1. Name the one structure among 1, 2, 3 that relative contact order in percent (Cα under 8 Å, 6 or more apart) of 39 was derived from.
2. For which of the structures 1, 2, 3 does the calculation of Rg and Dmax of the Cα atoms in Å, for residues 45-84 alone return 14.1, 41?
3. Given 49 as the derived value for percent of Cα pairs over 25 Å apart, which of the supplied structures 1, 2, 3 does it correspond to?
4. For which of the structures 1, 2, 3 does the calculation of helix-only ellipticity at 222 nm (-39500 (n - 2.57) for each DSSP H run of 4 or more, over all residues; to 500) return -29500?
Structure 1
Amino acid sequence: MVRPMVKEALLSAYAGESMAQSRYRAFAEVAEKEGFKNVARLFRAIAFAEQVHARNHLKVLKDEFKEEKACGGAPIGLGNTSQNLELAIKGEEFEINEMYPAYIALAQAQGEKAAEATFRWALEAEKIHAELYRKAKEYVDRGEDFPIDGYIWICPVCGFTYIGKEPPERCPICGLLGKEFVKF
């Protein structure tokens with residue numbers, strides 16, 4: 001059983017990541033309609049990465065089978081692609097600067113190694129997501145699509161995100177072989 005404070009953090013992170021994946025899929029539809037095909041692909045790929053994070057948090061809670069309520073506190077709204085990228089950046093930055101560092105510290109203090117690992121994996125992936133969204137927004141604000149040379153590769157274990165013609169040999173976060181990555 002997970003300690004109560006860490007359980008609350010896992011539930012919050014699970015809810016936030018679940019909401020992010022849904023929001024990013026909606027953002028992808030807007031980007032597609034506005035002609036930003038690669039930005040739409042980026043939103044869909046990162047939505048998958050957020051699904052990975054949510055699943056990982058849920059796995060740590062596997063023995064907590066009760067009626068639980070999870071509140072993610074994620075920002076909402078649906079604007080144009082530039083506005084949606086700005087909202088995505090803010091959400092990722094919150095996770096990077098506030099949420100995951102606090103949750104990692106809590107898990108460490110409580111000796112919850114599995115929770116600490118899933119929080120740390122998500123934190124490292126979110127740093128990449130925020131940077132990709134910042135770059136994409138620069139292009140969109142100039143009226144251009146985000147150039148993607150190759151594919152967007154997502155590690156199905158930790159959500160690490162990589163752009164290139166081939167995946168990396170190994171995931172730099174969790175060590176999974178690149179041949180296992182999901183291609184977008």
Structure 2
Amino acid sequence: MSRIGKQPIPLGKGVKYSVHGNTVVVEGPKGKVEQPIPGGLKFEEKDGHLHVVRHDDSQAAIHGLTRALVANAVRGVTQGWTRELDIVGIGYRAELKGKNTVVFTLGYSHPIEFPLPTGIAATIDPKQTRVTISGIDRQKVGQVAADMRSLRKPDPYKNKGVRYSDEKLKKKVGKTGAK
């Protein structure tokens with residue numbers, strides 16, 4: 001049996017779920033998340049916890065995955081998900097333009113306007129070097145953070161660029177002069 005799949009998902013206060021065909025809709029205080037699920041799995045609610053149950057071992061490979069996706073949706077509608085990016089480099093910065101556009105200055109000849117998708121919010125610290133992305137869908141938050149990081153990936157020689165706040169970089173040694 002799947003170790004992850006058999007763990008119960010705690011349903012917080014105000015969290016409701018419903019299954020419509022091959023999708024699970026989780027509603028909570030922060031909003032609503034729809035998560036597609038594969039067939040052959042069913043959900044049972046016991047003592048304020050949600051259990052993912054599979055019919056037979058043919059769904060063993062997706063049992064833990066489905067449980068993790070639904071647990072992420074439950075956490076998203078109760079607490080939300082955040083991802084932080086650091087901008088390192090002289091003159092590198094970010095600023096909000098309106099509510100749903102982030103403008104990056106990353107050493108190129110032009111500023112880069114990054115439109116935020118619906119359901120995603122971004123905040124920028126006063127120094128304009130830290131961007132916090134937040135939302136209720138974990139996959140969307142992670143994808144937006146990865147897209148922002150790809151605008152100027154961290155340079156291994158000078159460590160300049162856009163990186164995750166918890167990312168550890170290994171700095172490479174540059175060329176040495178020939179003697």
Structure 3
Amino acid sequence: MAITQDYLRGVLTGPLADHARSQRDYHAAKAHRLATVHRQLDTLSERLFQLAVAIVVIYLGLRGLEAAGLIPVAVIDKVSKYFTVLGVMFLTFGADVAGIRYFGDFEQFGDISKVTAEKLDGISRRIDILAAASPGAISYGDVADLAHATDDVVVGEIESWQAVFGGKQIAVPV
């Protein structure tokens with residue numbers, strides 16, 4: 001097959017543009033999802049810790065009322081184990097969610113995807129500029145450079161993920 005201007009323009013505006021734009025859109029959406037997950041995990045862990053504190057405060061308040069003689073000792077003895085279980089449960093789940101948020105590193109991965117989407121958006125604009133060039137202005141080298149740039153950005157994003165995961169030391173102190 002001869003590599004003509006029509007062929008180059010077809011590759012540029014077809015598979016290359018589709019690849020760059022689909023990857024850009026994917027990474028933009030992923031960055032948004034990861035930021036949302038990060039915020040929601042943060043909020044959930046904070047709420048669970050707040051509930052643990054509230055349980056302890058309520059329990060201590062009840063103990064204070066008991067000491068003042070306003071509540072019988074039998075009532076406090078009946079509810080003590082429930083307050084203990086709830087306090088420990090909320091604290092444990094809050095710590096678990098905070099650990100997932102920390103080790104999942106959703107914020108950093110979202111930032112990586114955001115940068116990737118921005119780079120791919122720049123390549124997409126370059127594709128549009130080249131596609132709008134006058135007949136005869138598109139060279140094989142220009143199209144190949146854009147294809148390589150797109151692949152470099154996509155592969156670079158994967159390498160960034162590997163670098164972040166490779167640098168994580170996950171050890172349980174037992």
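1. Values: 1: 24; 2: 18; 3: 39.
Of the structures listed, the value fits 3.
2. Details: 1: 14.1, 41; 2: 12.8, 41; 3: 11.4, 36.
Answer by label: 1.
3. Derived from 2, not from the others.
4. Attributed to the structure labelled 3.
No lab work stands behind these numbers, since they all come straight from the coordinates. The structure presented is a predicted model; accordingly, all values stated were derived computationally and were not measured.
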